[in-house]
Structures are given as structure tokens and as C-alpha cells.
Structure P
Amino acid sequence: MTDISAVLDRADQNLSDSIERLFSLVRIQSISTDPAYKAECRKAAEWLVTELKGIGFDASVRDTAGHPMVVAHHDAATADAPHVLFYGHYDVQPVDPIELWEDSPFEPKIKELSPGRKVLTGRGTADDKGQLMTFVEACRAYKEINGSLPIRVTILFEGEEESGSPSLKPFLDANAAELKAEFALVCDTGMWDGDTPAIAAALRGLVGEEIVIKAADRDLHSGLFGGAAANPIHILTDILAGLHDETGRVTLEGFYEGVEETPTNIKEGWETLGRSSESFLGGVGLSIPSGEKGRSVLELTWARPTAEVNGITGGYTGEGFKTVIAAEASAKVSFRLVGDQNPAKIRESFRTYVRSKIPGDCSVEFHEHGASPAIQLSYDSPELTKAKAALSEEWKNPAVIIGMGGSIPIVGDFQKQLGMDSLLVGFGLVDDRIHSPNEKYDLKSYHKGIRSWARIMTALAAK
């Protein structure tokens with residue numbers, strides 16, 4: 001049996017050197033969206049390959065049409081051990097506005113935010129170099145103690161996550177047989193709070209639509225034509241207002257097909273997290289929840305589908321006043337999906353509804369803005385259950401199973417292209433300032449993240 005206590009002790013002993021290795025990676029300015037940093041992105045990939053080879057991985061830099069991928073493999077101590085694909089990304093966001101940084105973004109430091117709370121500062125410390133290095137360092141500690149890993153590991157580190165991952169899908173298609181595993185581990189997520197680890201079991205999907213309603217062949221004088229000519233802004237606002245009923249439910253035909261109720265025990269667990277409408281909305285100057293009546297804010301944002309209007313244009317919007325009936329009006333609408341909702345069916349239902357509201361002498365155009373299904377993992381899957389128990393052993397508070405209101409495209413790609421689910425475990429905090437000046441990663445997140453992955457690997461290997 002694996003001696004996990006010895007592995008954890010070695011992770012503790014390695015911490016100082018582990019931080020220095022992370023700092024070496026952070027100093028590489030791997031900004032993927034700016035062509036000026038192309039060489040730096042390759043340098044980061046090569047640095048990771050060197051580190052992985054140093055702990056026994058068969059690792060290599062794989063060229064793509066954009067920035068390279070890092071792929072690495074390591075066998076397990078036993079032939080029947082589970083096989084996982086671990087994903088992270090080594091590219092980072094631009095640092096602008098540079099004048100708002102307290103220190104140079106690529107000169108990482110250890111700083112004390114408050115008594116007893118130390119953080120690692122620098123671009124990429126939280127998103128995602130510090131996160132991926134927690135797993136690498138857990139593997140290092142394991143190898144140094146046992147000479148092997150308890151599970152079979154394939155690693156995929158991407159270099160274009162912060163610039164839309166244009167090379168990822170072609171790479172997955174071309175290398176599906178090599179990359180496919182029993183399930184994926186994704187580290188680009190966070191904790192519930194500084195003492196409470198979290199596993200994300202649900203990610204909402206997305207459908208984006210833009211509609212353009214056209215009426216007269218030109219803008220009209222509202223005095224001459226008002227009351228007789230169709231006003232596309234009136235038509236548009238009537239359409240948008242009709243998307244919800246008085247209870248907050250979306251009115252589109254078939255919209256709730258594939259939407260299941262969240263298990264009672266999961267909702268009860270969410271209730272213990274202390275997230276009220278007031279605490280959630282108070283920070284943005286609101287207090288009364290919108291959406292479906294009778295549901296908590298966590299249920300509304302994690303487990304229920306939505307229809308939101310993201311932008312409206314039409315008529316005169318400049319300074320002063322212009323009495324005009326616009327020739328056209330447009331709106332951007334997004335739908336967040338859950339469960340087994342079908343994005344194509346949702347799009348078609350929306351378009352059918354809109355067409356039914358267009359007068360005979362007017363027209364409508366539709367423009368797609370992406371579509372992806374929701375991701376829903378089984379709340380009682382063996383992998384999730386084992387990981388939850390392992391995290392609960394490491395942290396002050398038991399791990400919680402959460403949903404995520406947004407989407408992580410790579411999770412959908414793994415499911416669609418490689419046929420495998422993902423276990424989403426990360427150690428970021430809400431105040432890590434990712435994508436912003438003065439990004440940081442708590443030292444506790446880094447240290448206990450390493451220990452957490454060691455525990456999770458041990459748990460996953462258990463029969």
C-alpha cells in the first residue's frame with residue numbers, strides 16, 4: 001500500500017524548491033495573444049518538458065498552427081491502475097495596464113497580505129501556472145518516495161487557452177488515440193473559500209443569438225408616420241419581454257426538455273454555504289433575485305437555464321433628441337443551458353418564436369454566436385466521491401460539490417472529442433485577480449494544492 005504520509009512529508013520538504021520552480025516558469029512571459037511573445041510561449045513549453053522529463057515522464061513539445069502543446073506520459077506502478085488525462089495551460093493574459101501593477105508582473109515574489117497570509121505574486125501564478133504546477137509537484141513527491149505513480153498519467157498543457165484555443169480541437173482530433181483516458185483532471189478552477197475545497201460537477205452550456213428586425217426602408221419621421229408605420233423597436237421589445245412569464249420561467253416551447261431537478265442532498269449542501277440573495281447580490285448594489293421564483297441564488301446560477309438580453313440597439317441614441325422611427329432594431333440574446341438541453345433545439349425554438357411575432361411587412365435576420373451543451377457529471381460517480389473524500393482529508397472544511405454558471409470549453413471538448421468526463425479541481429480564490437493587475441496565488445493554495453493532488457491520486461488508485 002502506498003505510504004501517503006511519506007509523500008505528503010516530501011511535498012512539505014520540497015516546498016521552498018517548488019516555489020522556486022514555479023517562479024522560474026512565471027518569469028517566462030508566455031502571453032499567447034500577442035505575436036511578439038511567440039518565442040516566450042515556446043520557451044515555457046520547453047521548460048515544462050524539461051521538468052517533466054526530470055521526474056520520469058516521456059514528455060515532448062508538439063507543434064501546432066499556433067503555440068505548441070506539451071504532451072507527457074507516465075505509467076503506473078500497476079498495470080490495472082486508472083488512466084487520467086491532466087489538463088492545464090501555460091499561457092497567460094497580457095499585463096495591461098502595466099502602471100497598475102505594484103511589482104513587475106514577471107518578477108514573482110512572496111508577499112504577506114495580512115498576518116499569517118502569504119501569497120505568490122505575478123502574472124500566471126493563479127491562472128494557470130501555479131495550478132498546473134501543484135500537480136507536477138505532487139508527481140515529483142510521489143516519484144521521490146515511491147519511484148512510481150499510483151495511477152497512469154497523461155498530461156496535456158496548452159499554450160493558447162487565453163487566446164481562444166484555436167489549435168486545441170484540431171490537436172485533439174489528430175491525437176485522440178494518444179490522449180484518451182478514463183477521465184480528465186482539469187485544474188483551472190477554484191475553491192469555495194480559503195478553507196473549503198470544491199469540485200465542480202456542472203457547467204452551464206451556451207447559445208448565443210443576434211436578431212435584426214427590419215421594417216421601413218429608411219428611418220421615418222415619427223410625426224408623419226407614428227401610429228401607422230411598424231416600429232421595429234416596439235416589435236423587438238415585445239419579443240424580448242415575452243421570453244419570460246410572471247414566475248421567471250422561460251416561455252420558449254420545449255425549453256425545459258432535458259432539465260432535471262438538482263438532487264435534494266446537493267441542494268441541502270449548497271444551503272450550508274451561507275450564500276443568500278443579499279450576500280450574493282449586495283456586492284453589485286442589488287438584493288432581490290430575478291429568475292425563477294422560489295429558488296436559491298446558487299440554484300439559479302449553477303443549476304437552472306436562463307435567457308438573458310445582452311444588448312439592444314435601434315433608433316437614435318446620440319446626444320439630444322431625435323423624433324425618429326428606426327428602420328431596424330437588433331438585440332443580442334444568450335441562453336445558459338443545463339442538463340441535457342439541446343443547443344440546436346433551443347436555437348430553433350427561439351427563432352420560431354421570434355418569427356411568429358414579426359408582422360407580415362417586416363423581416364428578421366438571425367446571426368449565430370456559438371453554441372455548446374451543458375456538462376453535468378454524476379453527483380455520485382466513483383471518481384468524484386473519491387476526490388471529495390481526499391480533499392476533505394486535507395483541508396479544514398469538507399469539500400463541497402458545486403456548479404459553475406459559466407462554461408469551460410475544454411471540458412466539452414474532452415467529452416465530445418475524446419468521450420470522457422472531467423473532474424474539475426482547482427485551488428484558486430475569488431480574490432486572485434486573474435486577468436487583472438497584481439495577480440496572486442495564496443501560498444496555502446499552492447502548498448495544500450500539491451498535497452491535495454497527492455491524496456487524490458492515492459484515492460483514485462484505491463480499489
Structure Q
Amino acid sequence: MPVIFVILLIFFNIFPVFGFDLPVSMISDDSLLRNRMKDAWITEAPGRVLQQRSRTEVLESGERVLVSAIEGREEFMVLFSRELIRGTNRFDRAGTREFPGWAQGSWIITRRKDTGAGTLIRFYPRSDQNTHIQFKPFDREKSMMDVILYGAYISRDIPVAVPFERLYTMQLNDILSLVTIKLPLRYFEPDPLNYKDTRKMIEQVRTHIGALRFADDGAIDENGNYVFIETLKPQTSNRYGLNCSGFTKWLIDGILRPVTGNRLSIAPLKAPFGERGSTFTVNWEERRDVFFGLDWIRNLAAEANETLRSSAYRNLDEFEIRAGNFSALIVNENRTFVTHSYPGFLPEAGYGIQGLRPLLYTLAVDEPYSFYLAAISTEISTPSNIRGTPRLRQYYHVAALIPYFDEYGSFRVVVFESAAETSFNAFRNRYPGHHINLVKIPVSDKFTP
């Protein structure tokens with residue numbers, strides 16, 4: 001890129017914004033350093049490598065790299081750890097004297113202790129320990145590439161037409177040019193500016209949520225009165241409040257009222273929406289209310305998308321999330337990481353909740369102006385004493401999930417549920433083995449509950 005053009009971009013404040021990270025193509029090259037360190041660190045006998053002291057090197061760009069080795073039981077790692085960059089804005093990026101091993105541009109080369117053979121190369125395109133590209137040896141002429149985001153394989157076993165050992169010293173852009181078609185770079189280059197309205201909406205919700213209280217079956221009707229969802233009768237207790245369903249309605253009312261001036265009616269939100277169930281479940285719907293949560297979020301999404309976008313987006317195909325961005329997950333089982341297949345969206349269940357974080361990460365990148373209502377389900381029996389009652393999938397809880405990138409480029413997920421804000425980990429860990437349906441809601445920077 002010509003120097004004059006770069007100066008003009010900065011002058012007019014239209015330089016791409018990536019928090020503290022740079023676009024992948026602009027990561028400073030360290031192949032000369034890796035080439036210089038190859039004999040002493042990358043191909044040297046394991047025992048000699050592990051005896052060496054860590055050392056700090058400086059690239060031509062002025063960036064610092066800590067070269068070190070970490071010993072494991074059967075393997076050891078050689079790290080080319082970039083210095084973590086921080087600052088107050090994109091114009092004063094500065095080193096922190098921290099070298100965590102996952103700062104943007106870092107490499108980790110894993111080798112066997114017995115033979116010294118390389119087994120894995122991991123590269124971090126952005127300063128996020130949960131996102132990386134890795135390469136594995138295949139044969140004498142080619143390697144294989146994986147792209148991993150928050151424990152999910154976005155791409156897996158992609159052929160790379162160079163020997164594994166050649167990757168030790170190749171320039172990054174030369175490596176990427178070999179896999180451009182199969183490498184989803186967009187997942188490593190989120191622009192924090194795209195989430196400005198999302199961050200504003202979150203803060204507005206937080207401003208109002210403190211005044212809310214939980215109440216079983218509680219909601220606010222179209223007239224602003226606290227009522228019970230099942231009967232639509234007024235709440236008579238001195239403790240007015242909202243349950244999980246009433247809270248999601250309060251949230252959607254808050255983004256629609258600045259446009260329509262009205263709140264939504266409750267009764268239409270309970271109506272069946274779209275295909276779900278079968279001729280068998282029809283006989284149990286009235287007694288078990290198995291699809292209440294699913295119908296509720298679908299109806300809310302239809303109203304929100306029609307109002308904030310157009311009537312064409314009221315269709316279920318337009319707002320229900322059915323993406324299949326990955327097919328395998330890395331799972332920690334008894335302190336051992338194993339790979340499990342992940343089926344993605346299932347029509348009668350949604351997504352397995354164990355894949356929710358990487359799913360939300362990809363959605364945050366692909367849909368930067370959206371957030372999501374979620375319906376949790378699992379197969380349960382009714383609490384009644386009716387003998388022979390079948391186990392049915394029941395959608396019994398709903399919540400709002402807002403994935404976004406903060407102004408520094410870090411990935412976040414905000415969870416609002418049942419008149420409160422809860423942590424994402426607490427939400428996910430509460431429902432092991434459960435499934436989750438998601439519907440898309442347009443972000444609005446105006447919120448008036």
C-alpha cells in the first residue's frame with residue numbers, strides 16, 4: 001500500500017479498525033527470525049533446546065518476540081511469543097512487556113521429545129487464545145491445516161501443498177496464499193466499529209434492568225400493566241415482576257416502542273408459530289405446553305424483524321438460526337482433550353448447548369448488527385402423576401444472548417434472562433446436555449421499555 005494512501009486513510013479516519021490487532025495481511029513478518037533460530041531451536045536435539053534460556057528478539061518492525069521452550073510429558077513446545085499490544089486507541093498501540101504466547105503473530109511449534117520430530121504448528125492471527133490456525137504433517141510433500149475458534153473446527157484437514165518442515169520458516173503471507181479459498185479470514189478480523197450500536201443497547205438495558213424483579217408467569221401487557229401470562233389477569237401481589245418470557249417481551253418492547261409507540265399484546269405471542277412437533281405431540285400440547293418457549297421467541301422475532309426491517313423478514317426462514325459453521329468440537333474429558341462430532345442445527349431440537357460459544361462467535365462476525373433470543377429445551381416428563389406419561393422435548397426457558405466485540409476487539413457475550421444479567425458460563429453450564437433454538441433480532445441503539 002503506498003505511503004501517501006496510508007496517510008490519507010489515517011487523516012480521514014477511515015483506517016480499518018481491529019481493536020489492538022491488525023488485519024492478518026498486515027502482521028509484521030518474522031520469518032527471518034524463525035529462519036535464524038531454526039538450527040538452535042526448531043531442529044536441534046530436544047535435550048539441547050530444553051537447556052537453552054529464553055531470549056528476547058526484536059523484529060525489523062521494532063516488535064519484540066520472546067523465544068522460549070516449554071517441556072511436556074512426551075512433547076515440548078518452542079514458542080515465538082509476540083509482545084502483547086495495548087493502548088487507549090488505535091493510534092497509540094504500545095507493548096506491555098507481556099508475552100502470553102497467544103498475542104497476535106505468535107507461533108508455537110510442538111516437537112516430540114524422543115525423536116525431535118515436529119507434530120504441530122499453531123499460529124495466532126489475533127490476540128485471542130481461543131482462536132488459532134494450526135498445521136499438521138501429512139506426508140513428504142504436503143501438510144494439513146485446521147482453523148479452530150473457541151474449541152470448534154471451522155475448517156479441518158485442509159491440504160497445504162508444502163512439506164511440514166518448510167512451514168517452519170515460510171513467510172506468513174506465503175502460507176496464507178496457499179489456503180486463501182479455504183481460510184475464513186473474516187473470523188480473525190472483526191471490526192469493533194460494527195458493534196457500536198450493540199454496545200450502546202447493552203448499556204441502555206443495564207440502566208433499566210436494575211428496577212425489575214422476578215415473578216413467576218409475570219409480564220407487562222400492551223397497556224403497561226403487570227399481568228399473568230397464562231390468564232392475562234392483573235398481578236395482585238405487591239411484588240410485581242417478570243418471568244423469563246415476560247422479560248424477553250420487555251426487552252423487545254424496549255426496542256420497538258421508539259418506532260411504534262406501543263407495546264406488544266401478550267395473547268398473539270403464545271400462538272403456535274411455524275413447524276414444530278408431530279401428530280403425537282399435538283395430543284400433549286395443551287397439558288404439557290411443550291412448545292411455549294419456542295413459539296414465544298419466534299413470535300417476538302417475527303414482530304421485531306417486521307417492524308425494524310420489513311414484512312419480508314417475518315418469515316421463519318429469515319430469522320431462525322440454522323447455520324452449520326462447524327462440524328466438530330474439542331471437548332475436555334477428564335483433563336484430556338478429545339474431538340467430538342457436532343451435528344449443528346437439528347429441526348426438532350436446535351443446537352447442542354456445548355457448541356454455543358463458537359456458534360455465537362461466528363454469528364457475531366457474520367451478523368454484527370443482530371442479537372438473539374434463545375429457547376432452552378430437553379426431554380422431560382411431566383411432574384404430574386399421570387401414569388405412562390411420555391418423555392417429550394419441552395422448551396421451558398428463554399433468554400436473550402448478545403454476542404459482540406468490545407472497543408478493544410475482545411469477544412464478549414452478554415446474557416439477559418429473568419429480569420437480570422447473568423454470566424455466559426453460568427448460563428451454559430446450567431444446562432448440560434440441553435439444546436437451544438436461536439432467533440435473530442436486529443440491534444437498535446434506541447431503547448425505551
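Taking mean count of other Cβ atoms within 10 Å over residues 366-373 from the coordinates of each of P, Q, which one would give 15.0?
Attributed to the structure labelled P.
Matching task: 7, 24, 26, 17, 10, 9, 5, 2, 0 is the computed value of P(r) over Cα pairs in 10 Å bins from 0, in percent, for residues 22-245 alone. Pick the structure from P, Q.
P
To test your reading of the models, identify which of P, Q gives -7000 for helix-only ellipticity at 222 nm (-39500 (n - 2.57) for each DSSP H run of 4 or more, over all residues; to 500) when calculated.
Derived from Q, not from the others.
Given that distance in nm of label points 7 Å out along Cα→Cβ at positions 230 and 334, derived from a single structure, equals 3.0, which label among P, Q identifies that structure? Please list the in-between numbers first.
Details: P: 3.0; Q: 4.5.
Corresponding structure: P.
Once FRET efficiency 1/(1 + (r/R0)^6) of positions 150 and 254 (r between Cβ atoms, R0 = 35 Å, to 0.05) is calculated for every structure in P, Q, which label goes with the largest value?
Q
Ranked by distance in nm of label points 7 Å out along Cα→Cβ at positions 38 and 206, which of P, Q sits at the highest value? Spell out each step's value before the answer.
Values: P: 2.8; Q: 5.0.
Top value of distance in nm of label points 7 Å out along Cα→Cβ at positions 38 and 206, among P, Q, belongs to structure Q.
Quick check: 14 is what I get for relative contact order in percent (Cα under 8 Å, 6 or more apart), calculated from one of P, Q. Which structure matches? Before the final figure, lay out each step's value.
Values: P: 25; Q: 14.
Derived from Q, not from the others.
Suppose you compute mean count of other Cβ atoms within 10 Å over residues 118-125 for every structure in P, Q: which one lands on 20.6?
Source structure for this number: Q.
No value in this document is a laboratory result; all are computed from the given coordinates. Computed from a prediction, not measured in an experiment: that's the story for all the values here. Cβ atoms are built from the backbone, for glycine too; each structure is taken alone.
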